[in-house]
1. Determine which structure produced the value 3.4 for distance in nm of label points 7 Å out along Cα→Cβ at positions 16 and 80, calculated from the coordinates; the candidates are 1, 2, 3.
2. If you work out distance in nm of label points 7 Å out along Cα→Cβ at positions 40 and 56 for 1, 2, 3, which one comes out largest?
3. For which of 1, 2, 3 does distance in nm of label points 7 Å out along Cα→Cβ at positions 88 and 128, calculated from the coordinates, equal 6.1?
4. If we compute relative contact order in percent (Cα under 8 Å, 6 or more apart) for structures 1, 2, 3, which one ends up with the highest value?
5. Which structure, out of 1, 2, 3, was Rg/Rh (Cα atoms, Kirkwood Rh) calculated from, if the result is 1.04?
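No lab work stands behind these numbers, since they all come straight from the coordinates. Everything numeric in this text was worked out from a predicted model, so none of it was measured. Cβ atoms are built from the backbone, for glycine too; each structure is taken alone.
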Structure 1
Amino acid sequence: MRCPFCAHIEDRVVDSREGKDGRVIRRRRECLGCRRRFTSYERIDEIAFMVVKKDERREPYDRGKILTGLALACQKRPVSPAALEGIADEIEQILQGSGEREIATQVIGEKVMERLRTLDTVAYVRFASVYRQFQDVDQFMRELRGILDQHR
């Protein structure tokens, strides 16, 4: 494992813990070069599936895209990176469990929005505004009213 701080290639594992569902192992590592600590995650490489885009193109599923979208939506919000990893894990489990080998981007986007809605309302609105590509302020306001109605 290459150290993210100094790029040294030798480290030692300080602590290992299994994730809640037993599908992920979290390892705390200490670089033998600079002595700084960092975390790595180990997960089973499941059978790959394809994502079907809106224009019918297909591309391999990329967990990084989900995490990037979540991170952007949660920027400057009180949401931990571990919570974002948890959402990505949940979504992957649902997709793997579906048995489908091709998943529409709309299905993935809706799953992300469901989780964000319960995690952080502001992050949900941010993600939804980009994902749903609101064409005007009226569409955006309808979405906000729906959220407000649920909180009353």
Structure 2
Amino acid sequence: MNNIIWKIKSFEEITTSELYEIIKARVDVFVVEQDCPYHDLDGYDQQAMHIWAEQENSVLAYCRIFNKGIKYPETSIGRVLTTEKARGKSLGKQLIQYAVETIENRFHTNEIRISSQDYLLRFYSGFGFEDTGKKYLEDNIPHTEMFRK
């Protein structure tokens, strides 16, 4: 995949076109593909740093990160996705690596809490995240809270 551009922006820095593409990717993956009617626009985007890979103005991989005390007492990563056309190209790995590095550099901590869909537990453990034992259903999808020290 050539010409991939990585971006890290605060909500205020995101252009209208970028925001549209981010929301489109989130709806495509979480609402349509995973068949979860839920409130994607949850009021937290304004407090997040947004990280994404794009090609020809189309979002391929995306997540948002939060400083301590916003979603959890620790920093956190959420809304992690790779679009259908971008899967199998290691963009998810690059995305999480960038997210962890951004948290370490901007928020000066290694402690990160996430909510992982259960099928991704091995993926996240590769980045040092550990299963906290807290398991729950979110939108009828099994999730586990994970923590990285």
Structure 3
Amino acid sequence: MGYSSALTAAGAKVIDFKHFGDYQGTWGAIVDYNGERSLVTGSYGSCSVCDSYQAEFDRYGDVDDVYTRDGNYFNSDDQEITVEAYGLACAKLSQRLADFGRAYLTNPSTKDIVQRQLDHYNAKLDKDDWFDNEERELYDWAIRLF
């Protein structure tokens, strides 16, 4: 799971997804959502302090964590639970994932916006500025997918 799966859970069709940066940076997704193709972006990091997805879903012992082993169902405390409790926990986690993804879909960038941003970065690009280069790479990648 990750940002792409959250967008999918929220109802978007993810056309392509890419990270820009190293251990932290920007991610971009070209999605079809509500009948429109757009660019959705966010930032990521290497730990739960600087990465929203990790902060929300990669916590150890989350109350919604359930798993199966040898045909049995268990909660985050390694206690056996019923198949019904397992199903409810999975449904709750799926809803959280969809809600998380939906938050990124509220302000997508259209093709025109992406082109304007790309033109802006191409016109003023500071070759020594890693952020300018990362942003230009994002918009250059995205415009080809519209």
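1. That value comes from structure 2.
2. Sorting by distance in nm of label points 7 Å out along Cα→Cβ at positions 40 and 56 in descending order puts 1 first.
3. Label of the source structure: 3.
4. Max of relative contact order in percent (Cα under 8 Å, 6 or more apart): 3.
5. 1
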